[in-house]
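**Q** So, here come the structures, one by one.
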Structure I
C-alpha cells in the first residue's frame, strides 16, 4: 500500500496508512522518546502506521511470508535466461530491502504507486528490454497492461486476471518456471521446423532444376515433409519439463 485513509475521531484527525502517506504526505511525527522503538520495528513485516493528531500512535505489523519456493523458482528462471529481476512494492524501503534480500532479486523499488509501476515497466520497454510482469492485485494491473507479457495469479484480483495475458494457478511459483520452459521449447521447435522446411524444400528445388528429381517426385517428397512437420508440431512439449519441475518441487 502506498497511501492510506484519513478520518476524524473526537474532533482529532486520524490517519492510517503507509510511511509515505503518514510521514511524508501528512507530515506526522514520531512522539518524543519513541524514535528508538520505531527504529527497532522488525523489517520482515509490512507496516501500517496509525497517527492521531499529527503524532504516531501505533504501528501494525502485518506478516506476509514469502512462498517457500520463491527463491528457488527465481534461481531456476535465471538459468532459463531471465537476466534481471526487479521487485516493485508499495511497502517501505526497509521492509522491501529485507524481502528483496530473502528472495534474491537483482533490484527493488519501494513505496511505488500503481502508476509508478506502470511507468517503470514502460521505461524498461522504451530502453529495449523485453518485460515480463507478474502480479496479483489491483495495484499491479496498470503494470501488467504495460508489459510485453503480463502474468496474473489465479486467486488474485479479477481485474488483474482480466488485463493479464496469462493467468497461472496459485499453487506454486514453479508454474512460471514451467511456462518459461514451454515457451523456450516452443520457440526451439519453431526454429527447427523452419530450418528443416527451408533446407529440405531448397534441396528439392535444386535437385529439380538440375534434373535429378522429376516434378512428381519432388511434389510427393514435399507433401510428406509437410505431413512430417505437422505431426512433429502436434507432439507434446512438456514431457521433459514436467519431470524436471517435479524434481525442482522435491528439491524446494
Structure II
C-alpha cells in the first residue's frame, strides 16, 4: 500500500545550477511549511528554467509533476479532482523518464503515484458504448484466468554503461550517481508461449472476453449498471472486482 503522502512527495531536478538550486530550495521550503499552493507556483516557475538537454528536459517535466502533487495536497481536504490531478503528475513523470529513462528517484515516484491511483481508484474499463473491455491483470486473476509465460531469446545491456551485465561492475538494482542499474533487454525474439497458473511476469494474464450490456446487467448493481450504460459513470477495475467477488465468478467467467 502507498500512502497519499508518499505518492505526493516532490522529487529533485536531475541537475541544477546555482539559480535553479535556489529556486528548488525555495519550493522545497514552501512544501515543508505546508504552503502547498505557493509551492505549486514555485515548482511551476522552476520548470521553465531548464534547457533542452536530456537532463533539462527530464528536470522540467519532473518539476511540473511536483506542481501537480502540490495541487493535490492543497486540495486534499476538499477531495477535488484528486484522480485527475495525480494522473497529470504521473503523465509528467513519464515524460521526465522519456528524457532520462533510468533516473532512480523518478522511477520510484512513478511507481508510487501509479500504485496509489490504482489502489484508490482502479483503472478505467474501455468501451465503445456496446461492449466493455479491460486489460487489467487483477481482473484476469480475480476471474481465475490463466497466465502467459513467454519463451524468448534476447541480448542484455547494462543501463549504466551499455555493456553486457555479465562483464560490467554495476549491480542490478543499485543506484549509481542517480541512475539505477538495470538489465535492459534488447533484440527480443519470441519463440513460444506457455499457459501457466502463476506467470513470472505479474501482468501477463489472459485477458477476459469483452462484456456486453446484457452480461454487465447481470453482474452489476442496478444503479451502477444504469450509470455505466448511460455513460454517466466510467466503469473501473475496482467495480468489476467487487462484482466478481459478490457474484462468485472466479473460475467460471462472466456468466453466473
Structure III
C-alpha cells in the first residue's frame, strides 16, 4: 500500500495505527467505539480516523479512513466513520491548528473521574502534569449534534486535555506520540485518584509545588533552578520504546 501515499502520509498512518494498537494493548478501548484522529498536513484539513466497526487491534496503516471536515471520505474505503467521532474530531481539527492528533476514550477510571464534581485532583505527581491544564465540557448526550461543536471547542480552549463530564477523556497533541502519552498519563492519574479516594482523606501538595511540577512536565528546561536537571527527551524515549514493543507483539499495524 505504500505506493498509494506520500512517504509523509504513510509514516503518519503508521503512527496513528500504532496509537490504536497501544490504546488496545493498555486496555483503554470500548469495543469498536471511541476514536483517535490525525490530521494530514496540507490546506485541505483532511484527517485520518478509525474504520467504524473494527476493533482497535484490527486497525492498520492502510485501513484508516481519510475524511474532510464535512465528514466526506476523500478516498475509497469499504468502511464507514463513527458519526460521534466525526462530530468531536472535526470540530477540534477545524479550530486548533496545533491539535494535529486528537484522542478520545471511555475508560472506567476516566469515566469515574468525569462523574466527580471536582474533576481531576492534584493527588499525585502524575496528576500534576495536568495541573491548570484541563478543560471541562458538560454532558449533552451522545455527540451527534453539530450545535455542540462550538461549545466543545470553547470548553477545550487552549488546553491540551479535556474531561467530558459524565462521558470520558480527550487529549490533543502536535503529534501522535504527544497525544498518546498525555492520554496514557491522564488515564493513570484518574486510576490513582479513584484508588486514593477509596483509602481515606486525601493529602494534596501545596500550590507552589503543584505549579512547579506542572512546569517540570510541560516546559522542561524553562525556569530551571540551580542544581535542577531537566528531562526534555522523555516523550521521544517513551514513544520509541512503545514502538519497539509493538514491533514484538503486533507488527502488522504497519501494513
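**Q** From I, II, III, which structure was distance in nm of label points 7 Å out along Cα→Cβ at positions 69 and 205 = 4.7 calculated on? Provide the component values of the computation, followed by the final result.
**A** Working: I: 4.7; II: 3.0; III: 4.0.
Source structure for this number: I.
**Q** Continuing with the same structure: Who wins on relative contact order in percent (Cα under 8 Å, 6 or more apart) among I, II, III, i.e. which is largest?
**A** On the way: I: 12; II: 18; III: 21.
For this comparison of relative contact order in percent (Cα under 8 Å, 6 or more apart), the top structure is III.
Rule-based calculations on the coordinates, nothing more; no lab input. If you're wondering where the values come from, they're calculated on a predicted model, not measured in any experiment. Cβ atoms are built from the backbone, for glycine too; each structure is taken alone.
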